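Following this line, the structures themselves.
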Structure I
Amino acid sequence: MYKVANSAIHGKGLFATTRIKKGTLIGNVKGKKTKRNGDYVLWISDKQGFLVQNEMKYINHSSKPNAAYYDDLTVVALKNIKAGEEITHHYQTDFDE
């Protein structure tokens, strides 16, 4: 469904290898809770972060995202994603918005 490859947005990115339909579960974030900031840390609240330790850490920011993280740490397609398209998320969007 996806692969890690070089990104024009930033370093490495997560790219669809097949067409992903809107509403499809792309993956589950795996990792551990943290209170320290750093690369690959998702902030779940003002005081609680989550250090992502699987391929989901390569989802880069876009002001026009095609995927979103949810409170249960799933990543879901917000719209249809074409094969070869980078999977992106808006970093400032609150969970479950």
Structure II
Amino acid sequence: MELEALIDEMRKRAAQNVKLGYKVKFLVDDDVIFWDGTEHPPVIGSDDLGDANTTITITPENLQKLLAGKLDPTLGYMTGKLKVEGSMGVALKLTSMFGD
């Protein structure tokens, strides 16, 4: 799945949920996906908009699995398939948005 398709899927998920209230940066290989959850619906795109409350490092394949519900976020963190820097609480809020 290409970066834009991942971003589109994230936008769909975000629109169905409550306001996150935080900024999250996803480092996906050499690309960035920035989720500005201080707006509703959130602004999600490939522009790096600066500092975030939480930064998540993940491969495109694992992000696709996460969005498809085939990778449990907690298990992904525990097994090193995704790394979290910054607020773990914000990362935990995202888990409900990625679940099916």
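Given a value of 0 for helix-only ellipticity at 222 nm (-39500 (n - 2.57) for each DSSP H run of 4 or more, over all residues; to 500), calculated from one of I, II, which structure does it belong to?
Value 0 for helix-only ellipticity at 222 nm (-39500 (n - 2.57) for each DSSP H run of 4 or more, over all residues; to 500) corresponds to I out of I, II.
Here relative contact order in percent (Cα under 8 Å, 6 or more apart) has been calculated and equals 33, so which of I, II was it run on?
Derived from the structure labelled I.
Out of I, II, which structure matches 12.9 when mean count of other Cβ atoms within 10 Å over residues 37-44 is calculated?
I
I have 1.5 for distance in nm of label points 7 Å out along Cα→Cβ at positions 21 and 85, calculated from one of the structures I, II. Which structure is it?
I
The numbers here are math on the coordinates, done by the rules we state, and not lab data. The model shown is predicted, which means the values in this text are computed figures rather than measured ones. Cβ atoms are built from the backbone, for glycine too; each structure is taken alone.
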